[in-house]
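Engineer: These are the structures in question, set out in turn.
Derivation of every value follows stated rules applied to the coordinates shown; laboratory data play no part. Just so you know, these numbers come straight off a predicted model, no measurement behind them. Cβ atoms are built from the backbone, for glycine too; each structure is taken alone.
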Structure 1
Amino acid sequence: MGDSGRARTSPLLAVVAIALIVLPAAGVGYLVTTFLFAFSGGQNRMVGVINVGALIVVGLGVLVAVATWILRSAAAAIRWSAIVTGVGWVVAIVGEWLISFKLGA
C-alpha cells in the first residue's frame with residue numbers, strides 16, 4: 001500500500017462536502033444575523049455590517065479549506081472548513097451584537 005493504508009478522499013466529493021458545509025451555514029447565518037440585528041431592532045445601519053460579516057465568514061471557510069487541502073489532505077480540509085465555519089458564525093454574531101451597541105441599538 002503506497003498510501004500508508006489511508007483511504008483517499010475524492011477531490012469532487014471533497015469540494016461537494018465543503019460546499020455543503022459552507023453554503024448552508026452561510027444562508028442560515030446570514031438570515032439569523034439579519035433578523036437579529038437589522039430587522040428586529042429596526043437598524044438599517046447594520047445591513048452593511050451583516051453583509052461584510054457574512055462575506056468574511058464564507059471567505060475564511062473557503063480559504064482555510066484551500067490552505068488545508070494544499071498542506072494536508074482533502075479530508076482535513078473538510079474537517080477544518082466545518083470548524084472554521086462554525087466558529088466564524090459564532091464570532092460574527094458576537095461581533096455584530098457588539099457593533100450594534102456602538103451604532104445605537
Structure 2
Amino acid sequence: MNSSPQYLDSSQDKRLRRWEFWNRIYFTVSFGIILVLLVFSSALGLSSGQEWGSLGLILAVAVIPIIVMQWRLKCPACEHSIGWQAKMSAPDQCRHCGTFLRARDRHK
C-alpha cells in the first residue's frame with residue numbers, strides 16, 4: 001500500500017481550477033441578479049407582494065444551475081462525486097480516495 005500522499009496531476013488540477021473559476025463567476029452573477037430581483041421585484045412588476053408569480057420562476061432558474069454545478073463536480077483522481085463537500089471551491093482533499101485536490105507543484 002502506498003502511504004505517500006496523492007496529488008492531482010497538472011491536467012486534473014487545471015480541470016478542477018476551471019470548475020472553481022466558473023462556479024465563482026456563476027455564483028457571483030446569479031447572486032447579483034437575485035439581489036436586484038428581490039429588491040426591485042415590485043418596481044419591475046414581477047411580484048405583487050401577495051404572490052411570487054414570475055419572480056419565483058426566475059429565482060428557480062437562477063438557483064437550479066448552482067445545485068447542478070455542485071453535483072457535477074467529481075474528484076479528478078477517483079471520479080467520485082464531491083457534491084456539497086465543495087462550496088465556492090473544491091475542498092482540500094477527497095473524502096473518498098484521500099487525494100489532495102491540488103497539484104503537488106502548485107503553490108498557494
Structure 3
Amino acid sequence: MSDGVVVTVTWLVKDKCIDETIAMLKTFFIETQRRIGFREIRLMLNSVEENSVILLEEWDTVDDFQNYIKYRTESGDLSNLLKMAATSPQINIWNKLPLAQA
C-alpha cells in the first residue's frame with residue numbers, strides 16, 4: 001500500500017443551503033466508502049467564516065481520487081452539489097507524509 005494522499009476541497013455554500021449540503025454529502029459518504037483507494041473523509045465547517053466548508057479526504061493514490069471525481073461527475077452528483085455552492089471548490093492534493101511535524 002502506498003503512503004497515500006490527502007485531498008482538501010474548500011468552498012463557500014450559498015446562504016440557507018448549508019443544511020442541505022451537509023445532508024447530501026452524508027449520503028454521498030456511504031458510497032464513497034466503497035470506492036477503490038478510499039481511506040477516510042471528513043466534512044468540517046469553518047468556525048469563523050460562515051458557510052465555508054472543507055472536505056478532508058485520504059486516498060491511496062491520486063488516480064483513485066481522480067477516478068472518484070470522474071464517477072461523481074458522470075453520475076450528476078457533482079453538478080447537484082455545485083448548485084448549492086457560492087464559489088467554485090478549491091481542490092488540493094497533498095503527499096500524506098509530512099515534511100515536518102511536532
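Engineer: To test your reading of the models, identify which of 1, 2, 3 gives -27000 for helix-only ellipticity at 222 nm (-39500 (n - 2.57) for each DSSP H run of 4 or more, over all residues; to 500) when calculated.
Structural biologist: Numbers: 1: -27000; 2: -17000; 3: -10500.
Going label by label, the one that fits is 1.
Engineer: Right, next: Determine which structure produced the value 1.2 for distance in nm of label points 7 Å out along Cα→Cβ at positions 29 and 93, calculated from the coordinates; the candidates are 1, 2, 3. It would help to have the intermediate numbers written out before the result.
Structural biologist: On the way: 1: 1.2; 2: 3.6; 3: 2.4.
Of the options listed, only 1 reproduces it.
Engineer: Computing mean projected area of the Cα convex hull in nm² gives 7.2 for which of 1, 2, 3?
Structural biologist: Working: 1: 6.8; 2: 8.2; 3: 7.2.
Attributed to the structure labelled 3.
Engineer: Taking distance in nm of label points 7 Å out along Cα→Cβ at positions 53 and 85 as the criterion, which structure among 1, 2, 3 has the greatest value? Write out the running numbers ahead of the final one.
Structural biologist: Values: 1: 1.9; 2: 4.5; 3: 1.1.
The structure with the largest value is 2.
Engineer: Assign the value 46, calculated as relative contact order in percent (Cα under 8 Å, 6 or more apart), to the correct structure from 1, 2, 3.
Structural biologist: Details: 1: 34; 2: 40; 3: 46.
Answer for the origin of the read-out: 3.
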